[in-house]
1. So relative contact order in percent (Cα under 8 Å, 6 or more apart), computed for just one structure, reads 23; which one of I, II, III is that?
2. Upon calculation of Cα Rg over 2.2 N^0.38 Å from the atomic coordinates, which of the structures I, II, III produces 1.18?
3. Looking at structures I, II, III, which one was helix-only ellipticity at 222 nm (-39500 (n - 2.57) for each DSSP H run of 4 or more, over all residues; to 500) calculated from, given that it came out as -8500?
4. Determine which structure produced the value 2.7 for distance in nm of label points 7 Å out along Cα→Cβ at positions 65 and 81, calculated from the coordinates; the candidates are I, II, III.
5. Going by distance in nm of label points 7 Å out along Cα→Cβ at positions 9 and 89, which of structures I, II, III comes out largest?
Structure I
Amino acid sequence: MSKTTWKPGTMVYPVPAVMVSIGANKDEFNIITIAWTGTICSDPAMTYISVRKERHSYNILKKNMEFVINLTTKDLAFATDYCGVKSGKDISKFSEMNLTPEKASKINAPLIKESPVNIECIVKDIIELGSHDMFLAEVVAVNVDDKYFDEKGKFHLEKANPIAYSHGEYFELGKVIGGFGFSVKKPSKKKKNK
């Protein structure tokens with residue numbers, strides 16, 4: 001097997017493509033698409049987003065110290081891309097993309113109603129890294145669309161058709177190929193019919 005060596009870069013793909021909603025009041029509500037995000041701790045629940053200082057959203061984030069991570073879907077792919085390439089400096093991305101700002105349960109930043117999962121976050125620290133600053137945040141509430149629960153109360157995000165981002169392209173997620181622990185699970189013994 002042959003491999004080509006590249007210069008150092010961000011090659012952990014695919015990554016989530018999320019829409020982050022910000023702003024303490026309607027006049028400053030904005031949406032920024034973020035791929036640099038993820039889980040950093042489970043107890044307390046913590047996450048992060050990394051944002052360039054020159055982005056319009058940066059100063060709004062720094063001023064209010066809160067945001068909502070809104071998971072994206074196939075139906076939201078166009079809006080997800082638009083909110084990543086257009087600046088909210090002169091337009092309302094909520095209006096342009098026909099998205100609905102909805103009141104959050106714990107913070108002032110709005111949820112995006114059309115998203116199946118909204119993660120409310122309060123910034124605990126900002127770390128200057130280089131091209132991006134990392135906003136480390138505690139998750140204070142998670143809002144989940146009821147239509148993705150089955151009759152047993154299990155949540156099925158796959159029914160929302162979530163998307164991922166890889167090297168400048170958006171992808172639908174595929175079929176399930178295993179579950180946590182499937183590699184060590186013992187096969188069940190089936191009774192033989194006599």
Structure II
Amino acid sequence: MRLFASVDLPDDLAAPVADLQAAFDDASGLDVTDPEQAHVTMKFLGDVDEDRLPALERELEAAVEESGVDPFTVRYGGLGVFPSLEYISVVWLGVADGGEELTRLHEAIEDRTTAMGFDPEDHEFTPHVTLARMTHAGGKDLVQDLVRERDPTIGEARVDELRLTESTLTDEGPVYSTAASFPLE
């Protein structure tokens with residue numbers, strides 16, 4: 001099972017995400033993500049044997065509890081890229097409010113999952129929603145201009161759970177399904 005921990009955007013934010021992605025339509029080399037599956041990846045776990053699932057679920061539940069994060073509101077806004085404007089691989093929507101809670105939750109997840117033997121993150125956590133991946137630099141100038149010029153806010157959402165999400169890779173792109181969920185209390 002290919003798994004990651006996520007905070008998913010609600011269905012009513014799919015249309016604003018799609019509208020924001022539409023601004024990049026003329027940028028060649030950009031492969032947009034499915035707005036219906038928009039989420040903040042809290043921890044990518046990779047391929048996980050099914051027999052490890054019960055222990056992983058226990059550790060994620062403990063991480064949520066240890067984080068001390070109660071349900072909160074995230075305001076999604078701002079644009080950015082990874083790793084830099086000169087070399088773009090990912091275009092993302094940022095988190096304008098709620099980043100502190102997401103970071104605390106991420107740190108607890110990171111501690112618990114690395115103790116289980118999962119690889120530690122090799123970069124600092126930046127809460128974001130991936131909008132598109134750049135496959136070649138044909139549209140780089142347009143992407144750079146949009147990221148520099150725009151500061152969109154697409155809306156707010158209440159976060160009341162963490163999800164363990166399974167990603168099934170298909171020819172049409174990844175398909176996500178919830179393997180488990182962990183309420184914030």
Structure III
Amino acid sequence: MASYEAFDESVEVHGRTILAVADDALSRFSASYRETAADALAANGIDEPSADRWYSQQAWLDSFAVIADELEPHILDRLGEQIPDVAEWPTGIESVEAGLRSIDEAYQRNHRGGDIGHYRFESTGEQTGTVTCRTPYPCPFDRGLIRAVARRYAPVESFVFVEERGDRCRRDGDDACVYTVSW
């Protein structure tokens with residue numbers, strides 16, 4: 001599987017997630033970015049999304065691809081960094097490890113139907129771990145998301161480093177990527 005291709009055509013994304021990305025996260029950069037997102041959503045059948053409805057993940061991914069193509073190259077990484085601030089997120093998290101595990105919980109809350117994929121964290125040391133992302137979202141988006149979550153829960157003096165590692169990558173047609181995280 002490649003990025004922007006849903007694992008299952010029956011998967012849906014909650015409207016609040018779409019609005020969080022299109023309205024809240026992108027508007028942090030500029031009003032024109034938000035307009036680009038609105039146009040891409042409308043072109044893919046998500047005209048005026050509602051926070052209370054569910055939408056085709058494939059239509060969302062098609063819109064996401066347009067946003068990535070039309071805006072600056074770094075936008076996906078930066079957009080991923082915004083997600084913990086704008087999306088509905090689990091509470092009561094007190095460590096980097098718990099934060100990285102919470103990515104999957106947040107993902108599961110905002111996607112439904114069929115094979116939606118997952119995020120899996122595995123500790124590999126005192127302040128290191130890996131996150132396997134088996135989702136149809138692009139690599140830079142996930143890297144930004146992982147970095148933001150690790151930074152949020154890391155001690156102030158920590159330097160968070162995220163790097164894509166492993167033999168698998170969605171850019172090469174696989175359905176997962178593996179990231180090392182240290183803090």
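Read-outs: derived from the displayed coordinates by stated rules, not from any lab. None of these values were measured; they are calculated from a predicted model. Cβ atoms are built from the backbone, for glycine too; each structure is taken alone.
1. Numbers: I: 23; II: 34; III: 27.
Only structure I yields this read-out.
2. Working: I: 1.18; II: 1.03; III: 0.98.
This value belongs to structure I.
3. This figure was derived from II.
4. Values: I: 3.8; II: 4.5; III: 2.7.
The structure behind it is III.
5. Details: I: 2.7; II: 2.2; III: 3.6.
Across I, II, III, distance in nm of label points 7 Å out along Cα→Cβ at positions 9 and 89 peaks for III.
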